[in-house]
Structure 1
Amino acid sequence: MPSRLIVVKVGTSGITTSEGNLDEEEMQKLTSQIAAATKQGDKVVLVTSGAVAAGIAELGIPPKPNDVVFQQAAAATGQSVLMAKYRELFKEHGLKVAQILLTAEDLSNRASYVHTCNVLRMLLKTGVIPIINENDVTSVDELRRTEGYKVNFSDNDILSVLVASAIGADMTIILSDVDGLYTADPQEPGAQLIKTVEDITPELKSSLNGKSKLGRGGIQSKIKAAEIATSCGIPVVIANSRRENVLLDILARKDVGTFFKPQNPMSAVKRWIAYGAAVKGQIHVNEGAKKAILEGSSLLPVGITRVVGHFNVGDVVSIVDENKVEFAKGNPNYTSGELNLIKGLQITEVQKKLGSDKPKEAIEHRNIHLIEEEK
């Protein structure tokens with residue numbers, strides 16, 4: 001069997017006890033399966049939760065779920081505990097590990113995004129198991145409150161598929177505390193496991209609810225993650241982390257969990273624009289500009305009515321219509337300051353104001369992702 005590149009995400013509930021301590025027995029089972037997959041020729045990237053829970057247990061202080069600084073302090077404490085245990089367990093199989101902590105900003109900047117991919121590939125090439133977690137200590141989630149700014153991930157479910165998309169993984173496996181996706185709440189009588197999802201429809205997304213006790217990601221987060229991955233051409237399996245031999249059975253294509261079929265993938269740059277980058281601002285356009293963009297044209301300065309936020313050339317921005325509805329994202333050729341100077345102007349006026357060497361497009365169509373393209 002040819003080598004496959006697999007991203008495995010394990011949730012907090014999969015590696016901790018009900019009291020919040022690390023569940024060494026479950027961690028041993030997980031690492032043993034990853035080691036076995038590696039020895040079979042597969043390359044595995046592990047995205048792990050559990051640092052906050054491990055830190056709370058290490059500190060011996062009651063949880064304070066609404067205290068952000070406490071959560072970050074717990075994460076800082078728990079990361080060393082978590083990585084020490086993973087290093088110990090993988091070492092038993094002759095494998096080395098590397099820790100990678102990521103924030104939304106790390107994947108939002110194109111240069112650091114590419115650099116992260118290069119580091120991951122080098123680690124995999126040398127036989128090291130990369131272990132990834134969100135960097136809660138320096139997380140920029142609070143920036144969501146800034147007008148026009150929207151981060152690209154808020155939990156490790158989303159992070160895992162963004163990593164999978166970045167490195168061109170063959171599959172993403174999300175291990176959780178449920179057996180997969182159900183037709184209703186698994187605790188309700190008559191709820192049935194959905195074996196295969198052909199397409200993630202709006203109806204499917206609106207019918208789901210629920211959140212795990214210890215982690216941040218609920219079933220909606222996992223469906224969003226599956227939606228991102230499948231639109232990038234990557235299949236996803238959601239399964240129960242505590243099912244015996246779950247990872248190896250999935251890799252052996254056994255009937256485990258819920259399988260999400262991949263869709264036709266978009267280009268690498270559009271994948272990054274659509275999912276990998278945080279949105280740094282908004283460009284509001286008139287109806288004529290919206291129509292032109294939807295028909296395949298670039299955005300010209302004359303169609304811009306308002307600029308929100310502070311962004312640089314190459315950042316990702318939302319493109320918003322007259323009804324304040326986002327219909328596209330893109331990489332602008334101008335900074336927010338420049339666009340404020342040239343919005344509503346014809347190209348000849350733009351060149352008089354900023355110089356003849358400036359591009360005529362505010363955003364080229366090849367760097368625009370239409371929201372309508374998302375399922």
Structure 2
Amino acid sequence: MAIDFSKITSPSFVLEERLLKRNLELLKKVQDEAGVEIILAFKGFAMWSAFPMVRQYLAGATASSLNEVQLCFEEMGVKSHTYMVAYRDEEIPEICSQSSHITFNSLNQLVKYKQVAIDNGCSIGIRVNPEYSEVETDLYNPSSPQSRLGMTAKHFGNELPEGIEGLHFHVLCESDSVALENTLREFELKFGKFLHQVKWVNFGGGHLMTREGYDIDHLISILKNFKEKYDLDIILEPGSAIAWETGYLVTQVLDIVENGGVNTAIIDASFTCHMPDCLEMPYRPLIHNANVNPQKDDHRYRIGGLSCLAGDYLEEYGFSTPLNIGDQLVFNDMIHYTMVKTNTFNGVAHPSIGIWRINNTFELIRTFGYDDFKTRLS
């Protein structure tokens with residue numbers, strides 16, 4: 001099945017339902033064969049119009065704010081596994097009332113809010129830092145010895161504080177099963193003595209099991225062996241893996257600017273506003289009918305965003321024919337960590353959101369206008 005992009009107005013985020021179903025089926029296979037629980041991380045994918053399909057395969061979700069807790073309760077129909085870097089006095093009662101699991105980032109927060117969580121029937125966890133990670137981009141590495149995320153082993157004696165039922169670590173980012181295996185080795189060295197004291201361990205996210213070439217059998221083996229060794233419930237909370245390569249950002253060339261021998265195609269979207277990982281990670285997405293690495297005979301164009309930020313562009317792509325104003329440019333893999341990070345800097349319009357359904361029809365889910373921009377301000 002091929003999407004007819006001519007039917008889609010620009011700019012638009014487009015989820016391809018068939019591809020989401022493919023990913024969810026693979027996650028369900030891992031979940032069932034390994035005997036673990038895989039839940040959706042909203043920080044990577046929170047397109048709630050797709051939750052009815054997600055709920056057919058995954059039992060829950062993880063939230064990192066009161067807003068995400070409420071979204072889980074309202075649109076997933078379940079209480080969330082909740083972890084926040086810090087909770088607020090005025091929010092913690094509502095968070096606990098709509099959460100099944102509460103993970104605290106520090107012992108200070110544990111002491112302060114443990115009783116509220118217990119009174120609401122939450123299972124309590126503490127985030128730990130194994131001080132090991134194979135993530136090469138510092139911005140996405142939560143596991144340095146100086147990290148603000150989680151407690152290192154030095155904060156604990158030989159017993160966990162009373163009330164803790166789970167340990168939670170998150171050190172991966174679009175990683176493979178070998179990285180998880182290596183992480184677990186370090187985790188066990190530092191925190192293995194506590195594993196007989198808890199009921200569950202949350203392995204966090206970053207398990208990119210839907211990427212081509214990922215060794216699914218190795219992952220299942222790792223999970224089964226750990227579960228059998230410690231007789232614990234294991235939770236994984238991927239974000240990227242669920243929405244990996246499931247959709248597109250459809251854009252249009254508004255202008256072509258030449259300066260210093262460089263042609264820049266200005267599109268009706270923005271990397272700063274709509275695709276921040278392209279600048280932060282940095283992530284260089286595929287564009288339909290273009291070469292990420294320009295070839296000798298290609299027509300070369302930088303791709304420029306619509307905001308006035310000087311750095312709102314990607315370096316040159318190669319095209320077999322010259323670009324023209326009005327041409328459509330379609331960016332691949334634009335569903336995870338895009339919509340959840342968008343902003344309205346410069347008042348740049350937010351792309352519409354739609355779904356290309358399995359029955360080969362397009363459903364426009366949401367458009368955005370002036371009121372959406374204005375109501376975020378004061």
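Each value in this text was obtained by applying a stated rule to the coordinates, not by laboratory testing. Values in this document were obtained by computation on a predicted structure and should not be read as measured data. Cβ atoms are built from the backbone, for glycine too; each structure is taken alone.
Suppose FRET efficiency 1/(1 + (r/R0)^6) of positions 218 and 274 (r between Cβ atoms, R0 = 35 Å, to 0.05) works out to 0.95; of 1, 2, which structure was it derived from?
Traced to structure 1.
When distance in nm of label points 7 Å out along Cα→Cβ at positions 162 and 330 is computed for each of 1, 2, which one produces 6.1?
Derived from 2, not from the others.
Using relative contact order in percent (Cα under 8 Å, 6 or more apart) as the calculated read-out, with 19 as its value, let me know the right label among 1, 2.
2
Using the calculated result -7000 for helix-only ellipticity at 222 nm (-39500 (n - 2.57) for each DSSP H run of 4 or more, over all residues; to 500), pick out the matching structure from 1, 2.
Matching structure: 2.
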